[in-house]
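No lab work stands behind these numbers, since they all come straight from the coordinates. Here the structure is a predicted model, which is why all the values come from computation and not from measurement. Cβ atoms are built from the backbone, for glycine too; each structure is taken alone.
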Structure P
């Protein structure tokens, strides 16, 4: 089980009231919400291994170099610290992220990230390396591109908290989008994605993109059709795709998650008992983690 950790703690932050606070009054709703999420996931799905995948760089420069608009709208013009080029996050969430890191480490849950890469790339790499089935828990549809029935890779998409998860396999993708896992990346780059600052091809929406992929197989097949005067592309589609060549030449590298990132060694085995009990006790007292932490520990002990 691979967790898109930031996706989940954002959901926890907005799903748990900020009246949930530490003894000193600091909000810990994201921390406690994430611990409850992990406990519920382990309880419901019984994974053998679990990795909390981290965003060490939520907007990698190499992606920005290829498409400058990539996540540009999420950049704060100036943060409270005066440091530009940081993702805008709610004021009371950012201080909770280091606490999440410390608690996961003290419990002994593997936490993996890589400099210059997003959590998506960590997930893509660990999925590629996996020898058995993989459940990816994320609220980010970008990771649908990793769905692979043959290898047992699916996405568990939170519908409400993590108690209600939509299991996304190839059948679900075909029903909703008309594509398989790899096809989802081509669909996304053709239609664009405002939430990630991807412009897409003007005039090519989701349904048109799906029809083009159904007719020509993949992006390479579509571009071959652009160059083939006998293909059945409409004149407008041919012109728009032709004009979008510079974007389409770089978009696949931006949209497709990496699968070959150098990652630090980590033991993904779920711990039965805390790895650093004294440190965890201190964190529990300092941040008032109470029942949320205890539920997770009870679940891990089985």
Structure Q
């Protein structure tokens, strides 16, 4: 069963069994309601019903195409500081997914505006460190599931269901020995700014560029020590792109701030209100990282 298929099944099961919940999600049913998408909608409905039949779900009759469309549109909640809200990105890192590289299925739970639970499924992330992996090797298996609950730590297991192990961010204190993650696509984050920051810190290793919140998962288990994200001017970050990754890193001992040093605030609705970008590392490296970030942003601004 694919991650997206499982998510749709989860939503439909709650809908059809009258269990109330609120969902903030990236997608709606608009494209699937178009005439040219009828075949796709029919196939999705078949997959959902096949899933219900294969996992022994009790009390769920075969669902219709309209049931599927309504379930997808459940994700129109605005979120906010009150109550509980599930936050979903069914395919985070679409370009990575299309290239057959890194993507994630990301689900988080907000309680009174705070992230209290997060799950990241990363089907193409190697079980060993991504910086040292060889995916062409049959011995280097891929497919990781990260999950975290506030106050309970972060765990990783393979997607084949092996026992979970607790993970922790890198304890590296020396910036020169740190390596950092950034977005694969330069359009998603300024590689030039990240490079300037790395130079100021004295980082010697080249950046590891991958798509999606798989970066948060890899960082949570210590594959690298820093994650930098600086999208183009005017871009507004969405909570579904960071909520699950945020708690996975935080519960693994990491720190996730905006470029001004403030923690991410998920209580404002569907979007994050933050200063310039997102920086992630361990508590020991964060002061030096923020200093380098702010100096680099000032230099870039003065050169324009």
query: Ranked by FRET efficiency 1/(1 + (r/R0)^6) of positions 67 and 251 (r between Cβ atoms, R0 = 25 Å, to 0.05), which of P, Q sits at the highest value?
result: P
message: Quick check for you: by relative contact order in percent (Cα under 8 Å, 6 or more apart), which of P, Q is greatest?
response: P
- prompt: So Cα extents along the principal axes in Å, computed for just one structure, reads 60, 43, 40; which one of P, Q is that?
  reply: Q
query: One of P, Q was used to compute helix-only ellipticity at 222 nm (-39500 (n - 2.57) for each DSSP H run of 4 or more, over all residues; to 500), and the answer was -13500. Which one was it?
result: P
task: Of the structures P, Q, report the one carrying the highest value of FRET efficiency 1/(1 + (r/R0)^6) of positions 243 and 291 (r between Cβ atoms, R0 = 25 Å, to 0.05).
output: Q
